[in-house]
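Undergrad: Once you scroll down, you'll see the structures, which are given as structure tokens.
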Structure P
Amino acid sequence: MKDNAYTNVILLACGAASGKSEYLEYALSNVNSIIYDSTLSALDAAKIKVRNSLKKKKNVKLVCVIPDSLYRSFLAFINRERQYPVKRFFATHAGCRSVVLTLLSRYPEIEIEIIESYTEDSKIRFRRKEFANRIEVADYLQGLQMTSNQIEKQIQEHISNEI
């Protein structure tokens, strides 16, 4: 952060198994920026990262990767080599969505980019969501707000429908 060679800070945000690591490799590997690679699902930690970056006169960009399907993302999560408690999946998706919406309203000076991850030809792909202004971004994010329990219920219903 103290290195003046980097004027930009990118905060990656997304729930577990959303395609963040793949997006990092796909679009950000040659970016000359400080990149925070996390789910950004805890508001206090996110605010600290933003405040510290702004205090150091860095340009802050928040890149939020949202999966087109929570179920697809959940399947990727449970089939990973690294195993985590399933509750972590629900918590990171709910937390990230809430945190990004809060940061959007509290920090008008930061740029917000929404990337949708999806699968095509058995490969993960990405598309940038286009919005005319921050109000449209907020409306989009508001429509995605769910609690951990709501996400868990949605996944359970999807599994029940497949049986």
Structure Q
Amino acid sequence: MSGPSLSRRLGGPEPIEVIVAEILARVEVSRLSLRSVMEEYFKQRPRLKQARGLARAYATGVLRTYRIVDELADRVLGLDPEVLPPFERNLLRALLYEARFRDVRGERILAIGARYGFKEMDRAALRRVRELDVKELVRGLSRVARMAVEYSQP
């Protein structure tokens, strides 16, 4: 087999998406602050110390846009993030955040999605996530719900 291994292409055995999903799941379950959960997380995993800054920026981005990302999951993939366990919910959010708001290769997103069982995530869905206008995404929602999604408020 030529080229880097799957593990290498995905950022090693623990891709940043997985790290962020683990951190956000802990925040969600424990109701502790992102800062305190991250301190504990990286204290327990000193080998991941170099990922700390990226993880903080990434987790903050996911939290800032989670309503849009959840609506994309529902409308494009047909997945309701609220019924998923915390880790899977936050991994899905992280992957969709990358697809929508960051310049990340689709192959990477699809490979991680496949690795964790998101069979609904394919090239067509990824393209739709990237291209769907937020105004179109919120069409049909009540005024309050529409504003909550547009401004990513709970």
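Bear in mind that the values in this text are calculations on the coordinates, not laboratory data. Because the structure is a prediction, the values reported are computed rather than measured. Cβ atoms are built from the backbone, for glycine too; each structure is taken alone.
Undergrad: Upon calculation of Cα extents along the principal axes in Å from the atomic coordinates, which of the structures P, Q produces 55, 31, 29?
TA: That value comes from structure P.
Undergrad: Identify the structure, out of P, Q, from whose coordinates percent of Cα pairs over 15 Å apart, for residues 76-115 alone was calculated to give 40.
TA: The read-out comes from structure Q.
Undergrad: Out of P, Q, which one gives -19000 for helix-only ellipticity at 222 nm (-39500 (n - 2.57) for each DSSP H run of 4 or more, over all residues; to 500) as computed from the coordinates?
TA: Only structure Q yields this read-out.
Undergrad: Here is a follow-up. Tell me which of P, Q gives -0.64 when you compute log10 I(q)/I(0) by the Debye sum over Cα atoms at q = 0.15 Å⁻¹, for residues 28-123 alone.
TA: Traced to structure Q.
Undergrad: Can you spot which of P, Q the value 22.5 was calculated from, given it is mean count of other Cβ atoms within 10 Å over residues 20-27?
TA: Matching structure: Q.
Undergrad: Looking at distance in nm of label points 7 Å out along Cα→Cβ at positions 52 and 84, point out which structure of P, Q has the largest value.
TA: Checked P, Q; max of distance in nm of label points 7 Å out along Cα→Cβ at positions 52 and 84 sits with Q.
Undergrad: Comparing P, Q, where is distance in nm of label points 7 Å out along Cα→Cβ at positions 36 and 100 highest?
TA: Structure Q gives the largest value of distance in nm of label points 7 Å out along Cα→Cβ at positions 36 and 100 among P, Q.
Undergrad: Upon calculation of mean count of other Cβ atoms within 10 Å over residues 44-51 from the atomic coordinates, which of the structures P, Q produces 11.4?
TA: Q
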